[in-house]
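Please find the structures below.
What follows is calculated from the coordinates using simple rules that are stated; it is not laboratory data. Here the structure is a predicted model, which is why all the values come from computation and not from measurement. Cβ atoms are built from the backbone, for glycine too; each structure is taken alone.
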Structure I
Amino acid sequence: MLATIVVAAAIAVWHYIRVIQQPFQMDYGEGVILNAGERIVQGLKPYPDPNAYPSVLNPYGPIGYYLVAACVRLGGVSFSYPRLLVLAFGLLAVLFLVLLIEHWTASWAVAGAFGLFFLTIRAMLLWFPLLRVDLLAIALSLGGLLVWVRMPRRIWPLAVVLFAAALFVKLTALPAPAACLLSLVAEREWKRAVRFAALLAGLCLAGLAGMQGWTGGHFFFHQFRTHPDAYTLDNLLHQFSRVIPDLVTLSPFVVAFFFVKGKAARPALFYLLCSFGLVLVTGGKAGSSVNHLLEPLAACCIAGALGYQSLSRLAPRPRASAVLACALAAVALYQVVLSGRVPHPDDYTYGGCPALYRSVSLSPVQSILSENVGALVLAGKPVQVAEPFLLAQLVEHGLHPPEELERGIEAREFGLIVLDAAPRVMRLNGSERWWPAQVDQLERNYQVAGTFDCKDGNVLLKPRPLEQGNDLPNGETPSIVSGTP
């Protein structure tokens, strides 16, 4: 089992390294995060006034953005170095998984197999190479959990510092500190529980107060009010459906884990329960994706390892554990070699991305509205709307004034507009990134200038010719030069 999973994990990492070299935006959030890092390098704050234009909304904590900014300083404006940073944190998370499992099982073979299995999970095959902050938060959370369960009691504050850092990467990094706190409560260690909660709360409140003062009071809005999007059970079930094969593969071991006795494994139990409990709260949001299930899958790897060891020790059923071990190894190898699920560069770039990025880069137009934010950032163009999805959600829930952007579209101030779909299609099918009034304005004032097979940038619009004397007062004509795709 270990040897097979090591091979599968090595193949997965090799493909990850190939994929991160792609020069294009592979996920909608990548351009948004790279833009935040570039703003920091330019001396701008990542959390400006959320009601101002150009519109910048950054919903994650500052640690991830500043790490991306360090990569931009080191390697210039590109996706490669920040993705490599995320890959390094992902591998660090796997190392922490292995060390945690070894602590609870006292078996390097079991720890290596189930820890490395995390690398071969289908969701990881799609998410690991992306410039997103989830793996940074998971690595810090697992690092805190590792310090808590393996290190001497006197250095427990280090675990709390790591948990606080994870929360300042992403607010949903709550399962690990919650597991530690619940373990203390279950063991009736009330004084340690109070000290733990007080230190964590103190660090978070101090960080929040400091960021509020530094950003002129805007940090709180970016962190806590930028996700008013609706919660639906359908979206929650859709996210779970995407990881069903992984959950089914680990389920026999996870079920066996619930029969493991002893308080030593309580943090693992609470970590599993808290991670899935949090997904039930956040996974149904309209902006949620499979990344909300990455930490629950990591918890399943820990629980599965303990459950496997419990099964293997059952004297009447030695063959059952051997069969299950072979099945786990076969699934890992199948997912990275035979199933075609391993990310390949062509899966992300699509044939039209070079032409789209070239059109944006070579255009003399500076005022460009784009769903593909990465195309603007790489071209050195000013970003007019850094997070179209969040902006649309805020507008539709009455938390952001739409008039200024709508006036800009009506006046055809944007020389080019890059969309994932044409306005006519959005009007028929709806859109999560543009509100209805804005879609109507796009269709009325802009026309298709080119189409591309590129994620978040399938359609390029340019302003419609102005009718004489109808669109601007006193017969004025706008000085707009459109790019040529």
Structure II
Amino acid sequence: MALKDFLRRMPSAALLVAVAYLCLAPLALPTSLAHDQGRLLQVGLLAGVALLTLLDRASGTALPAWLTRGGLAILALAGLSTLRAARPSAAAQEVALMLGLAGLIVQAYRSARTGPVAWAYGGLLAGSCAYFALTTGIYAALLVDGGPLNARLLHLGFDNPRFFNHCQTLAIPILAGWSLTAQSRLHRTLAAGIISMHFAWLFMDLARASLLALTVATLWCAWVGARPLWRRLLVCMFAGVVLNIVVFILLPALLERSWTTHFASPQELTSSHSRDLLLSAALDLARSHPWLGAGPMHFATLVHPKGAHPHNLYLQWAAEYGLPSLLLLLLLLAKPLWRATALLRRQSSSLPPMAAPLGAALLAALIDAGFSGNFVMPLSQIWIALTYGLLLAALPIDARQGGARPALRWLLPGLLLVSQAWLFVQAWQQWRHIPPRISSSSPVATADERPRPRFWQQGWL
């Protein structure tokens, strides 16, 4: 009985560590090194999750058959792509990272299947409360003391405010769902206020992709019949507009203060920010390597002056993994969302209250992925993996869902653990480069250039 109790706690332990990472990393990481330190912590987190997955191999919680088969097919294609890549070690590193995130998805799924996870949503709310308490406190101090109002530096724990926006895109629908379902009135009120603050920051940052994604997610909630959720999102969005105007525009003006550094200006709303050049480069790479791609992470071999990834997950995957792998990825990403949509439209009583918020969060992330690098950055990767795993767990068990073959129960967790141990060793060695990068010969941005993040802040291969 003691062994069964121990195994039952494995998924919850993995989920606890992941939630702690999402809550504490932005508060603990220095803004100028946040991406690199966040990556190193992420790799350590995924190694720990891999160990827990190996210990949890005897769990009776089976994965959907379509997910296992699709994942193995993508892994096989990624392996072939890695063997043919110009830089196999870098490609293998990217595949290992994807494997680690897959392990986190499995543990989040099992955690929600084997026990309550309300504490995880409460933890995410506490993380947002702590973050805004600290950042708004700093902002208030700057207003009073007369320090320079620098929007970029207010985004603690993120080298670029857009990296925070990627996380907000998922946090907002999830916290909105929690604000409707939490048992405590205090939690519900806090969540509604925090969502409004998240929106205020998105408007301050002029986060076009995130706001578009959340608008579409709100319309999806209305379409599937999640009336309280879409109303909550809409009310908080308008409250965010008001907060932005009052707190970030009128208040500095009344105190005769001005922003010395805006992160983004209204004139930039119509700018492509060189994304057209990045997308063109990714499309050329995909045309040159249609079947297996140029190799995982190999967009970064271009040393493109505008980025080490194309700010579009779908073209990036086609360019690096190939078109067949992209089709499989789209299937795996879309199927749980499609199934949730169908069940919500039928008003199925088998869905838990958080199914619609999780579906909205995943949809928002997939839309954001068409315009940004949210599937590349460490914290948003963890947010996406948790959301996907929890959404899978919220869906009814597939009729074809069954236990894995005995050999796979050992082979896959063993492969996961070996890959994550190897990834951690690689990351630790690369961390010791000054600045951290894939190899000592990897290009480094000059003093008048911005770093182009991928695995590390200096992301070029």
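Here are the numbers for this structure:
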item: Per percent of Cα pairs over 28 Å apart, the highest-valued of structures I, II; result: I
item: Structure with the greatest value (metric relative contact order in percent (Cα under 8 Å, 6 or more apart), set I, II); result: II
item: For helix-only ellipticity at 222 nm (-39500 (n - 2.57) for each DSSP H run of 4 or more, over all residues; to 500) computed as -19000, the structure of I, II it came from; result: I
item: Parent structure of the calculated result 16.9, given that mean count of other Cβ atoms within 10 Å over residues 327-334 is the read-out and I, II the choices; result: II
item: Structure with the greatest value (metric distance in nm of label points 7 Å out along Cα→Cβ at positions 287 and 391, set I, II); result: II
